[in-house]
Structure 1
């Protein structure tokens, strides 16, 4: 339907044949679908976006990541996957409460997306974990500049923040096709580089290096062995 201002209104029309006063007539019911359409759009949005920050969620990120593989293979161009998480985010929740933590996550999302262009996608994977896809890179150094811009934007954000010491992020970067040729591998490698960034002092970014995977695997094996060592009576007192 069209209203008095010429705007279209989605509507549903139901027609029934009836007898009225011994004569055949048509009864038509008209239902305004605007509220239903808004509800459907909201449900669709929630299925693909994070409810708190409004960023795409993990499912949307993975779908976009898989979608970028084929065209970049065909064009022989590279793209980057960034993994980010906030440094000492748990301290924000513990000291200021979860409401402050939620507000911080929203501020981080707004701050970082402000330095990305329309071809770059930021998603919230869960908790304080975020990820970014940057496509059609001329060289890996471009990914480095993107990471530097993010860190600098957060540094500026610190100056107006009441929780300035907590608003920083560590970033791990993996490059297609150098580091992996599938989405899952790229995300895993970016997460490995993120682990290195956090051990190197936080508030920095690191590219994946071949040795990182070995180091992370060895450390996780050691952590696993330590967790089970007491039950297995594998500790010995040396001094």
Structure 2
């Protein structure tokens, strides 16, 4: 049985503002659903432990597709999100895959978290797969390897684009623009020509998806790499 470690945000709002945010639910469930079989063990973590906040925008009528709605109405699954373990209690050496979900909340509690940094290096260095989608790629921004280089340096990568941030009307709420920061880290960033279309980049055992439309495609690539 392959083991997958999923990391979600614990941030409930945009920094010091009272504007709510959290996990973009679809970015979790479309990945989770793909592996929700007896062949995989999926463990959910967040930063602080306890409740995982969900971005209310990800629950509106236009965003709540059939799969997301199914999980949102599933009491057992939502119980897992409400009672998540903190990443502080994770043992990354046990996992074949680590997957970082998005939602704007991650921009506030992923980039500088030392547990995330060590987990990424642990999973990758023992031959596992590091995967992330949308803003979840912020988890990788400040990770450095044993030689002091940024993990994303010179890697083929994608993530939520500047254009998508503007179209989502969040440019003035975020602490940084993810596309710009990835380029500053000298990642080989690329994106879909058309915003909000599925887009995935693979670099060895690093798999990244651009936006909320991409988690299922990330899961499909991860499956191929695992086999």
Structure 3
């Protein structure tokens, strides 16, 4: 086993990897240990008691983080005419119709979030094999297929985060930066866990939220006591 660096060893000092910490404790300890030379992302990982291979156990949604994400989100909008103008005025980075579809089909994907107007979906639907694996496919269930493109762009730019459970039953997402204040990170953590909790599918049996952990990009993970957030 490779030796751990001094920075990592210092970061894990004082951490009980088996203990369930309150959300406030975990956020405080993770933030204190995020000492890399860049502004580390604070990441949340949730292990759910679901099997996403079954349609009635799929978990997905979107949540607006109170303190934002701390990162610049590049937004692409598939729209025409007046709706394209609305998207540009709202701050979309890339706006287009057929030409944008062709660009994406060639693998030129220079954006973090995709939004489409309903009339564009017959064209955008062709991009499922390209955008789907990247979790970028516009979907009405998470508000990214909508006639109100201006509101969707502002939400994406303002800190809304999409989530979708992976094959192993895990959801992970960035919920802020190490430079955020503790209370900002805590509010974001609570908002994210709350959104996933509310997205519990009808096919979920037994314990829905099995484990939750928080970490920084370069730091160790701490387990969160879900009851400290949800009161469950």
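General observations
- For 2.6 (distance in nm of label points 7 Å out along Cα→Cβ at positions 36 and 76, calculated) the corresponding structure among 1, 2, 3: 3
- For 1.01 (Rg/Rh (Cα atoms, Kirkwood Rh), calculated) the corresponding structure among 1, 2, 3: 3
- Taking relative contact order in percent (Cα under 8 Å, 6 or more apart) as the criterion, the highest value among 1, 2, 3 goes to 3.
Here, each number is a calculation from the coordinates, and none is a lab measurement. Since the model is a prediction, treat every value here as computed from it, not as a measurement. Cβ atoms are built from the backbone, for glycine too; each structure is taken alone.
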